[in-house]
1. 6.7 is what came out when distance in nm of label points 7 Å out along Cα→Cβ at positions 212 and 596 was calculated for one structure; which of P, Q, R is it?
2. For structures P, Q, R, calculate distance in nm of label points 7 Å out along Cα→Cβ at positions 180 and 324 and state which one comes out highest.
3. To test your reading of the models, identify which of P, Q, R gives 50, 43, 40 for Cα extents along the principal axes in Å, for residues 108-331 alone when calculated.
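Rule-based calculations on the coordinates, nothing more; no lab input. Because the structure is predicted, anything quoted here is derived from the model rather than measured. Cβ atoms are built from the backbone, for glycine too; each structure is taken alone.
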Structure P
Amino acid sequence: MDNEKMKEILERMKANRPSFPKRAIVTGGMPYGNKGLHYGHVCGMFVYADFFARFLKDKLGKDNVIFLSGTDCYGSPSLETFRKMQSEGFDGTISDMVKSFNEKHIETLKKYEIGLDFFEGSAIGESAEIHKKVSEEFFDILYNNGTLSRLSTYQFYDEKLGCFLNGRQVLGKCPIEGCKSEKGYADECDLGHQYLPEELIDPVSTLSGTKPSLKKIENWYFNLQNYTELLKDWINNLETKTPTRPFVTKEIKEFLKKPEIYIKKDYMESFRSVSSKLPSFTEVEDKSKASFVIIFENLADRECACELLTEAGIRYRTGKTLVPFRLSGNISWGVPVPEKDGLDGLTFYCWPESLWAPISFTRAYLKKTGKNEEDWKKWWCSKEAKVYQVIGEDNIYFYGPAQHAMWFATQGANPMAEPSDGELQVSQLIVNKHSLFLGNKASSSGKIKPPMADELLEHYTHEQLRAHFLGLSVGNTSSSFNPKVYDPDAKAEDIDPAIKDGNLLTNVYNRSLRTIFYTWQKDFDGIIPYGTVSEDVINECEMSLLKYEKAMMEHKFHLCIYELDSFLRNINKFWTKNFSQDDKTVEAEVIVNTLHYIKVAMIMLHPVAPSGIENLAKMLKVKENIFDYDRANEPIYNFFESKENHKPEFIEAKFDFFKKHKSQLEIL
């Protein structure tokens, strides 16, 4: 491409550069406090959050970005694991248990260089007390704004053991039409679909193995269904003004439909005999499908219809829609709910309190670092700031409509889908599709178990795994993780897919670095020759930086790796094409230009392999501000203490800047 054409393209790209906030919060989803981290937790979620947070720190300044998460300590999963551990001889408290898992989480995340600024837990350290305070504040705001209802609803009860059952203490089949979940729990399935307990199909108590009964209890519910129209405005904003992934808005829209019931056509005659007793509905039939649909104007009408259909012995499934979002329960291990209207002794259902937990963590972080805890509003309630939340697709319902409807509800009587400054702002959801394992969905509670994150490090370096997962297109489709060492069908001569993107570091970039270090050591007494970077090289680097930046802010992280792949390979091509050892002037010019490529690559690789790139910066003896993204295309000489006689570290023969795993070296 000629220089003028490139300049023209660059001007267009600069005119369309993405805008950036002044401050940013990045959150990773909270792992449960009853298990260690498998590869999906770390590589399928935290690696992406870390990659984006590190980029933002280089772009906005590290003091303007907070990357945080924590262990999700409360709820029935932790309580159930604690019960099992006690039966096996564990003599600690449930607090001891979640603290031990939290420590394991921290240890694993460090091994993968997940650079969290803060990671505690909803029941751990100072976070615990702050979280209780924030939970009470949230409840009071929602209550005072008239957005809560005190409802008598059904809860499962184990008649054999004489106790109420919560969450995962009940197992059945999800009642939502078309759901492919392996497990339906008390009022949600493992794919995040919400339903009423009485809708669960074939429930069984996991404690006694018997079919539980249903008993009415009182709880607090957030009137989520009242925010349908506002959520539609919010979705429209996501589609027209943000880089939200299309499958996310499509999934959320399904929850904004009117309440539906799906009935198999086999029951058509029975349905006709009771249809006149049902609340007003619209019937829709698709001749190509085995079921027909009846649609209601509101949830109350659908619930009434469900009761009548059940009495008539008609089998049915319900469609996705917004239902009241349960805030409280009677589980003993939870954050206390404030007493209101004589309803006392309740604890928060773990999902709502985990949604505002990142606010608690922000406040705890500010306090821990000597700042004003109340400054959390500068991060969560300011138009100058942005909250980015990296989650898995199973949690779209909670972080999407449930969270944002509650956020809107805190505004009071006249909420807006685009909150004014000072109100809780809309988060940018960065949602990843499932990471399959050898082509199958794996989960710690499913039939196919994923490898633990620590276990993977017995075969691959963390840099190889980071690069590999960032190269997967999880923002578009469910990508499969196919590590050769776990694949029973792999042949000895097969290339391991898990190290392909890591080879950009261990092979491609490593070779460029070795070559240029060896050359100035051999021909220039170890001193970097000084010169002016060519305009062509400056423009080419600028174009790659702009492509990388655009892909980053559109959360197309795999395109960042694709751009790096092309850019890194071109460094070696440039050297081979232009290097001449017979002419020292030409040789110096090639070093100057190649070093600029290498320096720009450092900036783009910094979020991929942080410690490896930082070690390279130390060996080059450059200043710490080398990673300032807005100065990425400046000559490296601007980051030397002196432009003349700058002598980097000396490297020995076959020195590796980025290393393969020792098991791979043994194979070689």
Structure Q
Amino acid sequence: MFQVREDEPKYAFLQDKDSKDQNRYGKPIELTTEGDALREQSLNINNDNEIGENPNRYKQHGFYFTADNCIACHACEAACSEKNDNAGHIAFRSVGFVEGGTYPDYRRQNISMACNHCDDPVCLKGCPTRAYTKFAEYGAVLQDPDICFGCGYCTWVCPYNAPQLDPVEGTVSKCNMCVDRLEVGLKPACVSACLGNALEFGVIENTPAGREQVDAQIPGFPDPRITQPNIRFQQTKTLNRDMKRVDSTAIKYHRDDDAGNYQAVLDEKHGKTKHWGMKTLLASHENAHVMFTLTAQAVMGAFVMLVILGSLFGAPVIESLQSSSALVPLLLVMFGLMGSGLYKLNMHLGKPHRFYRGFNNLRHSPLSREIAGVSAFFAGLAGYTFFNFFDNGLTNLLAGASAILGLVGFAAGSYYMYKLYRIKARPFWDHWQTATTFYGTMLSLGGLLMAFMGSLFMSNSTQLIQYFAMVIALGLIIEAVGLLFHAKDLKSGSGEGQAAHYELSTTFGKTYWLRNALLIFNIILAVTISYTGLSGIGGILIGLFFTASLIIMAYLGRIIFYALVIPTTMPGAFFWKNKGFVDHARESGLADMQQLGVAYERHHKFDVSELRQTIKENSLADMIEQAKAIVTGK
């Protein structure tokens, strides 16, 4: 157990005696009942199997933050990092601030934030590896870095910057509520270290000594309805009507007197000038996701059209392609594209050799379900490709079974590929336009793939090109409609969604309009080709130009989708937890200075020694047990 010092000050000990029955969300504060088997389990802290004697051990605990008292000394950060032996660029607790007014009426509010150990932890539901657990002990949400494979999805869904993806180690870690200290009656390290008595800790909904408020929100804190966080605030000093973030996020907080709180609104801090932003886009860490989604959607679209329109509905144009010499090369190209996209995505993980853990949370995680669906599709595609090399009754039957598996995989994989982006903490993605873009891309790039391969291997491909030109046009129109409504909704909205549209129109303004111009141009060209077809040298040149234009448009649209999103995160400081400064530090070399708390992204390097150790530690019996746990949901 954690060792209590003989000279431990009195303020470092937990003080709770009584508590309420329910919290403000209607959830019980007592997390177990008498006789529950959970009460007989030890947390095995430091391999000690003793059970803590804290009388409130099975009640939901949480942090209390008094903004009036915080002086931004960062003692809480230092104490947390020292206790958890964190690297300089990792902080489970961080202090940001918002400010408003001008001299002499200038006011600043500091915000110290760590994991809020929510009642509805979206990190736990999102994690595909089941690295997260919400414990009955103190209601702590704990994460195991040794299970994590570094996909970072929990960092996407969490509104509070709590999970920290280490760009060097390639795994996530976060605040563990200092459960080892709680077991012996001590408050978390950050609370004990707070100089201004701004941080408190205890059973949730209890009002700490010297406090009068236990509010669920203050300026700069995301909507608590997203996760039902276990943190309470006090802020009694009057703030200015507008409180601005000092980081690069184009957000400020405006007091809504009718609602009685502060609302996130747009802050046009970057001006109105349009830029290309191509350096940021091309250097984006999310290019692996761009390659995967575009290749996967192109192959999925082509496969579904090939199987459903050709084999099931008997479309003459597609039947002619199936009976031609183009079929096998087409399937091989589809298999190669899908394989390369999956490989690129897997190597994007912090720990790519742990890829098999992506199936562990089929019960909750849309990402885990997407992985399962896409894997089933890839297996169906592989079987369909292989069995089409032969032509007999058995292989035709197996090819049909593979096609069914591929279609089932497509249905699940494509749906959860869309659902995993419906994240409340990322308003730019949380829109039905994500579906129109993804399925529109399946038609446009899938149709392009079919037309391109057919024109290479079929002697008379005029009708094929015209047919798929119309399919491409349909996909582009579907995408354009979604983008039109998306832009309209974001522009007329508020907060991070409106800020994303502002960045789209300024920081990436020229690239944004280039993408839109290419989209309109490609729709017109696709419709024209569907009527006129392509013939001769001129037709070949137009076809090649159209192919390049369509691919460039798809890439620009997709990389903007990933690079632009503004999450509902906590405000940072000028240097600390500021994306603008982090990007600048990496570009300029300042990230080499460890004291700045910025690290280069290196976790994509493949660690062969760790792979060998993983294989050594995971026997066949262990893998079978993992499979049983997945099937039974335990």
Structure R
Amino acid sequence: MKKWQVKTAHKDIVDSLIKETGLSPFICRILAGRGILSRADAEVFFNSTELSDPFMMADMQKAVDTINGFIENGEKITVYGDYDCDGVTSTYMLFSYLEAQGAEVDWYIPSRDEGYGLNNNAIDLLHKRGTKLIVTVDNGISAVEEAKHIAELGMTLVITDHHQVPDVLPEAAAIVNPHRKEDMSAFRKIAGCGVVLKLISAMEDGDSSMAMEEYSPFAAAGTVADIVPLVDENRLIVRQGLDAMYYTENPGLRALVRQCGIDEDEEITSSELAFMLCPRINAAGRYADPKAAMELLLAENPVTAKSKAEQLSEMNNMRKQIEDEIIREAEEQIRNNPELLNRRILIVCGEGWSHGIIGIASAKLLHKYGKPNIVITIEGETARGSARSFDGLSLYDMLDSCKELLTRFGGHTKAAGLTLDTCRIEEFRQAVYAYCAEREPAIETVTADMEITPAELNEGNLELVEKLEPFGEENPSPLFLFRNCLIKSKKSLKDGKYVSFGFLFGGKEYRAVHFGSTFDAFPYETGESVDMIASAELNEYNDRITISIRVNDIRYSDFSQDKFFAAKAAYEDYRCGRVDKRLLCRMAPAMDELKKCYDILRKTHCISKAAMLCSKSEMNYCKFRIALDVFEEMGLIKVDLTCDKAEIIPNAPKADLSKSQILAKLK
């Protein structure tokens, strides 16, 4: 269950924006809700055409002078990248540019086994190969010890990075990072490839036109993949990059677009970039060798490019299989030990899970179970973990609170990585449980831009919504709250993998598709009233334009989410022994409530639907879950939280619920 929020833009601000811009009230409500409050803001959002002055970045002039000096002297330069999509595209961009400038240049991308960023073994190898200058892209800002080693070997280091700046900076000829205090950039939330675009622009005497024309398609991929805010300069990079990608002459990029099955006769969208192209580039670093992705971008003829693109697709398919296997094993742990889901955070461990793929598995588990998680792979005496969270629980702060148990950790509020000795996993698990128990639960939130009325759901308004593209982080495809929709029909899609349903909204019938539910798991029946948060877009087929609705989340109309989440937290506290004993008796379901709950379970085996139906009769979620515990204790049902099922056990002997030990303890 997700927490719903609906933005509310102040009427005076919306009216002012309408007057200043001449845009429609509908689109101005969306813009105001996203912090675009004036004509000047709207101009930046819709009409920006150039990157800001690259020399506003700290040390940019030093970086340009240093690199140009090595080019002029014919000394060898190595571009040192990273194994993810941002790192690979950044490496390609700078290597390609320097090579075109006549530099003696090569590139190096460490494997995931080497670890993120600079490492001394790689530095020694580059030194033996004759490298005199190392230029990092998308890494290096924390490489204090490695920078000392570079200096000891007589080499020079230039760092370009976009990650958070530590208290102590490495020793380098130049450090270009928008997060430095000395940086005067107008916009700082660029990805590593955005920093490289700025560097190339600076080497072109501050003119960004060539850099954008040549390299924006690659920077667009890196920007989208790194999930930086798709606003301001990032929006410009992606918008121009998608346009340029349509006409790209790079054989590798063209081959990858074809391999993804993207229609070459239509412009590429940011969604296609995010969900089809970028994962294939990432797959090389996650599953095998990141060099394969770099070699694709460097391919000089269509035959080689086609072969490399096919190789990346095969790697991506293998990545999916390994990811599915990790999730299957994780869910088997949950099935065998449901208590794992009764904590504020889910922690699962496995032997030999690919450390390059546990991060994706963690993200999938986050959204399936609606709670932060840590996925740990055990590799002999060492264990590595990847964590994901929602707003409300800072993973970085959490890991910092038990750093004495870790050998290494890093990351951000909602995504982090860690390394620890295998023998300390259980100690770490308990420390994390204790930390999270003292805090409010982190809940997945879905935010609608506005509540839409039947009158506003029209072709003209949805045409305006398309002007907000490209969509991405902090500029998502608009979502709308639809209230009191009457289900009229439903049917399966893709052999039941998804569900489509017809509904009445304001007296008019529309069709929606829900990719987040299978047909069998979709709990709503014809004649039931639901609320939805969904996107709405125009669909043209056979010269006919229709409005299609894509559901993000759905639930019964008038559902009380505040009561639900309070009761859910109470149940978790109860299962972990954290409830005031004086309150326990109030949590016990009465016999009539147990009977009603059991009758509902006989009609629907879906836990989430049963919970919502019980809530209509004022039985809160805490009591509902305790009722399930009682039924399971008495041998009446079998609960499987991994698939949201509570199956009635056939021919189970009649049970006297008054003899339940659970109820006795509560009372």
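1. P
2. Q
3. Here the read-out was taken from R.
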